[in-house]
Structure I
Amino acid sequence: MHGDNELTIDVVIITKNQGWNVRRLVESVLRETESLPGSDVILVDSASNDDTVTVAQDLPIRVIRLSKRQRLTAAAGRQAGITQTRGDIVLFLDGDMELRPGWVAAALRVFKREPSVAVISGEVIDQPRTACSPTNQTPSCDPSHVLYDAVPHGGGAAAYRRRVLEQVGSFNPYLFSDEEPELCLRIREAGYRVVKLRMPIADHYSDPAGAIATLFGRRKRNLYLGPGQALRLHARTRMLMPYARERGFGLIPGAGLVAGVACASVAVSERDVRWMIAWLGAVVAIFGADSIRKRSPHRALFAMVQRVLFAEGTLRGFLMRPADPNKFPYMIEVIK
């Protein structure tokens, strides 16, 4: 560990079946860290069944793999990476990203200048999975004069100050999703700041965000469970209401679904379908108003399906019993 005047930065890359992008991502990281003394790059793979690890082995980085016999979450990958690094700052990137030039230098300047800043992120640019790297590979602004804004959390691409993680606790490996907002809430409650630089941190290569099939793909990967898990985790702490205000996306649609079940029950018990008709009418009215506001029935349908999945995931996550993150059974294989 070094003082704030000599900050070192390590990079943790988490992957799952992203052999198609690993080389591009790692090379972008190496370009930005090769001139920084003491920097370490480690890839943590979540039991991929493609060539992710094979590709990574040919690159000048460290590689570890998590066993498929344990719960595989992004949070577990991040935390496993932290245990394998020692830098003052740890930058996390997902396997479907590419680091933008200049961001690391700008972030380190802010970390050195602002001791109260614990987390720094930046704009993530969504790109089609088949897209080539941006042609403009020069920094979008002068790293020494970059501005930033306060934000609630850092997202999947962000850098964290290690000593703050040691103080408040790190990522909860049991959370299937929303691990960054949950951690950043604890960080902010401890008096530190989370900021976002006004410059891109990474390009994100992914499936079309507006496709309904993408929503069900996220559900299949349990990515709607995290908010409910976090609500249960903080049910008896002072962070319950702040978290619910910031991340309780499934609460209002969940209340709507509960109302629908109640109306159906009353309709059956009293043999009066007016209750159910009233509920269905409200749903149709909401869908119609949303279609007008969004100027697209498809976008309104997408939003409605998303709300339902958020509600269902929040309920399922809340019903899961919290476990002690310090007792998570890591099963790690050092590949390189």
Structure II
Amino acid sequence: MDEKIKETQIKYNQVTEAMGKPDADFIALAKQHKKLSAILDKHEKLLSAQSDYEAARELEMQDEAESSQVLVNQLTEELAELLTPRDPRDELNVIMEIRPAAGGDEAAIFTQDLIKMYTSYALANGFGVEFIDDTSFTINGDGAYSKFKYESGVHRVQRIPETETQGRIHTSTCTVAVLPEAVQVDFKIEDKDIRVDVYRASGAGGQHVNKTESAVRITHLPSGMVVTCQDGRSQIKNREKAMTVLQSKLADHYQTMEDQKYAADRKIQVGTGDRSERIRTYNYPQDRITDHRIGFSVHSLPNFMAGDISAMIIALQNANKK
């Protein structure tokens, strides 16, 4: 750990110096500076706690020594976590796509429930939300991918639909896809490899949607991948959004291939995140949400669906650290 702290101090000094240069990318450097500063601050607290522990032992102050030892252990664990390499995509924005699967109208209703759940959580935690179409949206802010990356897969709901007259419990499913938003340098798309079509938007987008050809469909010819965007009034902005989604999907496709190679050498606690994998059940009669990958359950479904999903996210993050 001492060697890593020395490396962190050197990097901190380099970043601090770079921030003073007129041509510096201040935003990127400020993010690095914040992370490095957090590590060094935590190390200072650890040294102080260790000093207090040694002093208490020398003075034979047992209660104080035990209290200091607890703090030393806690700070050591926190510092080790800060020094552990993170997924480089964790800080990226995310693109979420939620689609109804089995269950007809009830699946479509549950899709909207999940959209409300995720967007409510995002907004309550300081993230920005921007819709691409009725079932796709971006979540923007530092660390967005680290929060939402374990949500990919099949979500199953068991409840009595409002239209059910016999009181029978129905089971429906939705698929959730979470993509880290690719930065421009990650994956370059050649103009010759895409076809762009424009058309009039439809759906619950307001009165303006049918007046102009603002909706955009982009086809990536080599892969056959198609993305659309019809949320905005501007064709230009819709094209920009669609290109961002396409770039992210292609980057995710190739990253998934790499992850599969990695997973073969490491036991993944949380699972593959495959869109066909049933990951969670929302059981309304029992007021319980269970994540099948880690066997973790929480209760109070109304609060959970209103966006109070922090306990689940933290459990998934912790499971992946083991």
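What to note about this one:
- Taking distance in nm of label points 7 Å out along Cα→Cβ at positions 32 and 88 as the criterion, the top-ranked structure out of I, II is I, with the highest value.
- A value of 15 for relative contact order in percent (Cα under 8 Å, 6 or more apart), calculated from one of I, II, originates in structure II.
- Which entry (I, II) yields the derived value 1.08 for Cα Rg over 2.2 N^0.38 Å: I
- Mean count of other Cβ atoms within 10 Å over residues 96-103 from the coordinates reads 23.6; which among I, II: I
Laboratory data are not the source of any read-out in this text; all were calculated from the coordinates shown. The shown structure was predicted, so the numbers you read here are calculated from the model rather than taken from an experiment. Cβ atoms are built from the backbone, for glycine too; each structure is taken alone.
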